[in-house]
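Presented below are the structures under discussion, each in the form of structure tokens.
Bear in mind that the values in this text are calculations on the coordinates, not laboratory data. Bear in mind the structure is a predicted one, so any value in this text is a computation, not a measurement. Cβ atoms are built from the backbone, for glycine too; each structure is taken alone.
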Structure I
Amino acid sequence: MQAGVRKAERAEIRIETLIEIATLYYYDDVTQEELSRRFSLSRAKVGRLLKRARTDGLVEIRVHQPPAVGAELEQEFTRRFGIDRLLVSIDHRDPVAQRNAVAALVASHLERTLTGGSIVAVGMGRNVAAVADTHGGKARGSTIFICAIGGSQRAGEHMNPDHICRRLAARFGGESETLYAPALVTNAELRAELYRNETVKLTLDRARRANVALIGVGDLSEESNMVRMGWFSPEEIAEARVAGTIGDTMGYDFIDIHGQPANTGMQGRVIGLSRQDLERIPDVIAIASENTKAPAILGALRTGAIDTLATSFTNAHTILRLDDATRSPPAP
């Protein structure tokens, strides 16, 4: 028996067998122990195969919360911040699982709302990238996904806007367009010069006509993209924090907790759309799953540029408490 198990362990599992095992487990409530006996596999092997079925997209698990659970929160966010909708995920201990859960909500929203001829301006970062990696159906019609920020080698291929646009186009159906410019330059003068470049100007003008924008909300924690990629020196980051900078809307604008432009030398060095550009896009979707980002999310909401917020329940409740604690008193 043990020899047979070891032989089965070594054998390559066919896709048909993997689907059969997943179907029995998730639909027919067959236990892993029974599957182990039925297919002459170890319990550990069965567990790995079920995990592989989820990773490969053969199995998609969605927890459907009752509409009333998030409705009250959404109404409060709409009232306080003037957003159109709140996409709120159940909480996960694992940050990757949390990011994927929030991304799945955004993907479902895009599947429902994207139509033929839609244009999506696309940012960079882990939360935006996670939307491209979800599994599901195509959107209706062909969509153009345009990079709304330049590229960076330090970001890595997976999180670069160009690569994200390509994956989004494959995931939802459509085409992608690259912004041929660096994400970060050394000074505002060079930035202004690049904005006058014909190729850069043409792509950004198209991005400004987008129906939807997918952006991340950054903070200045040690885990933030800008800190990890070394875009700015530790001294610049420290000075920005002291000056009241709490985050950014995907590198476009550094902001304080009241949503006002931060007084920092890091401002004005990123090639991409501005806050004013975002304000003209009908559905700006801000995606932020990390529980360190509540202050930055609050600042982003207070800019008035956000139409849809996708985050976790914990973040949503923390944002409301922070809003109560930091709201400016009414003028006498």
Structure II
Amino acid sequence: MRICVFGAGAIGGLLGARLAAKGDAEVTFVARGPHLAAMQRNGVRLISEGREIVAHPRCVADAREAGPQDYVVVTLKAHSLPGAAEAMQPLLGPETAIVSAVNGIPWWYFYKLPGPWEDRRVESVDPGGRLWDLLHPSRAIGCIVYPAAEVVEPGVIEHTYGDRFTLGEPDGSRSARASALSEALIAAGFKAPIRPRIRDEIWVKLWGNLAFNPISALTTATLDVLIADPGQRGVARAMMLEAQAVAEKLGVRFAIDVDKRIAGASEVGAHKTSMLQDLERGRPMEIDALLGVVVELAELVGVEAPTCRTVLALVRARARAAGCYPG
């Protein structure tokens, strides 16, 4: 089994290092900069749950050095994917599956989704349909990432919690390719269930991200402070209820209610959201994949989403002022 991790940062590095250490798969990392140089020189050092391993996947800067793969695991930020799609082409053989471990609504969302919007392209995450054309949705396996990890120095990844990567085919089937990947991940020490309704789980994860991320970027509050403050919590809850109405119009079923989802987030504690971290570090922020797409889909299904629209306008303005809005 040939597996390439494209964009081997914290999450990709965690996943790929464990797969490489297990030794059952031929693992290649496509990375760049000092992180790539350190991994080429010393391997990937993974610190996880009190244990440390050093894995030695093949590490390259150019996908042409890797050649066609069985699976390409994409762990880029969502806004980076359209620009990387061309560079991924050498990895794609006739049967290559693309495992989209990317936050937010994916480019393949409406592929094989029965109903009036089947095969619709989502402009917020796939401008001009570029991803649909270059990374056709027939290749896609959905993947929802739950672990938290960080590149603490080049070549060194610290895994702080979580071990689940939920998988799902766009058509809900339990395919041979999804099953084989699930077995490989389980053998490497992860939980990797295959869900027939992967979009339901996409929305439950997005549910918190679409609200907590932009609000934290506007207020600089950590998650515990945001949820404890009645004003910020109230805005987040209103956004989440608007998003739930959108998702349910698209056929999504929520297994928990909004207050339980907020309570679950409060258990994370004094955590800086990824959007706040990106703002502080001057990096592009995942605004459109987490919130812009919700407003786009609200328009599609005819749901009013005034709170989401307001926060979207404000966080885009904040990001533009900081030079952090790639849209």
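A few comments on the model shown:
- In this comparison of I, II, the computed figure 27, 19, 16 for semi-axes √(5λ) of the Cα gyration tensor in Å, for residues 16-207 alone is attributed to II.
- Answer label among I, II for the case where mean count of other Cβ atoms within 10 Å over residues 24-31, calculated from the coordinates, equals 12.4: I
- If Cα extents along the principal axes in Å is computed and equals 77, 49, 43, the structure in I, II: I
- Parent structure of the calculated result 2.4, given that distance in nm of label points 7 Å out along Cα→Cβ at positions 104 and 128 is the read-out and I, II the choices: I
- Parent structure of the calculated result 2.6, given that distance in nm of label points 7 Å out along Cα→Cβ at positions 120 and 184 is the read-out and I, II the choices: I
- If distance in nm of label points 7 Å out along Cα→Cβ at positions 32 and 240 is computed and equals 3.6, the structure in I, II: II
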